[in-house]
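Just so it is clear, none of the values below were taken in a lab; they were calculated from the coordinates. Just so it is clear, the model here is predicted, and its values are computed rather than measured. Cβ atoms are built from the backbone, for glycine too; each structure is taken alone.
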Structure I
Amino acid sequence: MKIQEVIHHIVKWLTDYCDKSHLNGFVVGVSGGIDSAVTSILCAKTGKKVYALNLPIYQSSNQVRLSANHIEWLQNQYPNVTGAKVDLTPVFQAYCDNLPPELQDGLTMANTRSRVRMITLYAFAGHHRLLVAGTGNKVEDFGVGFFTKYGDGGVDLSPIADLMKTEVYEIGEKLGVMEEILQAPPTDGLWQDNRTDESQIGATYAELQWAMEHLEKPEDKISLNDRQKEILPIYLKFNRANKHKMEPIPVCKIPDDLQK
């Protein structure tokens, strides 16, 4: 991959899209992970207004710290960036206090956290006339669908969604993302036990990337090792279960003869 050229291409794409939208810039939720770090820098490099938000909800102190450190670095590097921290824990807790207890299973409440953050991003976006920039990469968005529908999947545009996770890391190194973020285990930050993405999925992003690329080239006849034979079913299970997130919302079309 021609890293510098890819960076230039994405920054130009962001700039052109923002100009055509007649809006002022971008808002990005900064989690303390590599994807949001790269996305926020690419948005900042447009020179347009950028709000970088730290949105903790019962977050681990380490995730909050990494997010804060990256936002501080971003503001020092780019004068067009404004950082803000909005502690959403009381908002989330108030929702929990009023939601029937039988609905509060782990996955439901994890997804609710993501949707509370989405509402906050759009509050900033609407007030400041900004676009919400998504932080999902290609493996997450179009491989295993590892995102929350109308949560972190609720965005206006996706600047890194055609980049594999390994490519995001390459670009992150080139852009100067701090080493601690580059080395941090990927996590969605939606669980109180701070579980990693790998522990939830059962495979690393590098392994999932291999599965995605392997399945896109069925003509390649290779002998799979034992681990690869384990990875393919994992990938396919998530891909099939989350297909509804990756495809447009189904629309019931009314036949012409019923409209007369």
Structure II
Amino acid sequence: MKEILKVENLCKKFNKEIILKDISFSLNEGETLCIIGPSGSGKSTLLRCINNLESIDNGKVIIDNNYLISYVKKLNKKLAQNINTTMVFQDFNLFPNMSVKENIMFAQQKALRRGKKEAEEIAIKMLKKIGLEEKQDFYPCNLSGGQKQRVAIARCLAINSKILCMDEPTSALDPELVGEVLKVIKELSKENKTMIIVTHEIAFAKEIADKIIFMDNGKIIESGKDVIDNPKNERTKAFLERFNYNKEAKK
């Protein structure tokens, strides 16, 4: 399988507080990576660093063999360029004064310089994909939380980036709306869309992830396919006990 993402020794500070400590991992094209861990462990910050929404203090982010973010101490400057990722946020981040279709078109026109006709055709295609074609002329205020998040996903899909990142995509939703968003994500996973998902939905992560990372206190504590079923680290086991996924706790 082709390696699409490599993170090397990534470090991040806010003021003097260390948020991410020497983070390293890789991801192959078509894989789904789920990042789990307690609140405040650095999961969302890591995702924002990969998307170049936060600067980094040390390390490298390499996408498709291109050094897209790096920090070079010797030159005392940051080297950055636009990275081929898109981000689905917890709180949707839709433009309230634009229709659903216009929200999806806007990103294409600004980021990719697509013409109006092409952007509109792709927007409608993406809305069909997530089952919201009939809502194309609605405004975000007229949508449920689950529908808003599905539109946010469609907006990212329209860009067709190499990696789709999602930061706790169901955390702002009522429990009864979570399923419709998870269904869309599951379909993308089946289509081999490369994804990184920060989530507290442990059962969901177990179901769709090709790789799972457990983070705590700004560090990767454990990673692999079977982190949830067979955690090796005591901190991982203690965290998963709350979700009834620690086998020793069940005995």
(message) Quick check: 1.0 is what I get for distance in nm of label points 7 Å out along Cα→Cβ at positions 25 and 233, calculated from one of I, II. Which structure matches?
(response) II
(request) Work out mean count of other Cβ atoms within 10 Å over residues 17-24 for each of structures I, II, then name the structure with the largest result. (result) II
(message) Quick check on the output: -16000 is helix-only ellipticity at 222 nm (-39500 (n - 2.57) for each DSSP H run of 4 or more, over all residues; to 500), derived from one of I, II. Which one produced it?
(response) I
(request) Rank structures I, II by mean count of other Cβ atoms within 10 Å over residues 145-152 and report only the one at the top, that is, the highest. (result) II
(request) Match the computed value 4.6 of distance in nm of label points 7 Å out along Cα→Cβ at positions 49 and 217 to one of the structures I, II, and report its label. (result) I
(request) Kindly point out which one of I, II the value 20 was derived from, the read-out being relative contact order in percent (Cα under 8 Å, 6 or more apart). (result) I
